Structure 1
Amino acid sequence: MGAPVTWFEVNTKDSSSVSRFYSEVFGWRLEPLEGGYTLVHTDKEQGIEGGIGEAQGPNQVTFYIEVDDPHAYLDRVEAAGGKTVVPVTETPMVTFAQFADPQGNVIGLVKSSR
């Protein structure tokens, strides 16, 4: 079986208004964090969870694929014609990276906690 998609992010110029929009429309429970990022809690048994944050450039929606070794996967991405956008980054909550596929679509990697 392939690596699962386990997280999503919506980054936009007005994250508070977009957070309220998704909460009202889909009933997502929001958990604001310091720094303007909001965790999104969905029905995890039937879907994935995610976050909404402020865009550093154009609005962007990204999904994250869970892998055991983000460094190794970035090497595979580059060997297959993709490019690293965000190198492996460790935070207190998660280790992640982002890459662009050969057509420029930005996709995230998140290190498995297993």
Structure 2
Amino acid sequence: MELATFDDFLKLDIRVGTIVEARVFEKARRPAYQLKVDLGELGVKRSSAQITDHYKPEDLIGKQVLAVVNFPPRQIANFMSEILVLGTYSEGGVVLITPDKPVANGDKLG
């Protein structure tokens, strides 16, 4: 395991957003959803997320998630993913990291 410094951590901009749209990503090589996430003052951003094992698209609408918002956009098939929604690689698939109470979209992890 490579150690990261605290300065490395501070480079990440991790924010809370609410999923406002989720649909099956038909052209993805592995099962995934295309998400639109409302990040408050940062606007609505798009993400490709391999979270199909535990979630259905309709169950994701309104769910708050944590996302890295300052990675460069990444082309995945015909889709530009702008943010990385965070989750844990758990038994049975990826589980999203969510705040345990409702918070404002755009709030920073701190």
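Laboratory data are not the source of any read-out in this text; all were calculated from the coordinates shown. What you see is a predicted model; the values in this text were computed from it and never measured. Cβ atoms are built from the backbone, for glycine too; each structure is taken alone.
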Exercise for review: Compute Kirkwood radius over Cα pairs in Å for each of 1, 2 and report the one that scores greatest.
Suggested key: 1
Check your understanding: Who wins on mean count of other Cβ atoms within 10 Å over residues 13-20 among 1, 2, i.e. which is largest?
Key -> 2
Review point. Quick one: helix-only ellipticity at 222 nm (-39500 (n - 2.57) for each DSSP H run of 4 or more, over all residues; to 500) came out at -6000 when computed from one of 1, 2, so which one is it?
Key: 1
Study note, to complete from the structure: Working back from 31 (relative contact order in percent (Cα under 8 Å, 6 or more apart), computed), options 1, 2, answer is structure 2
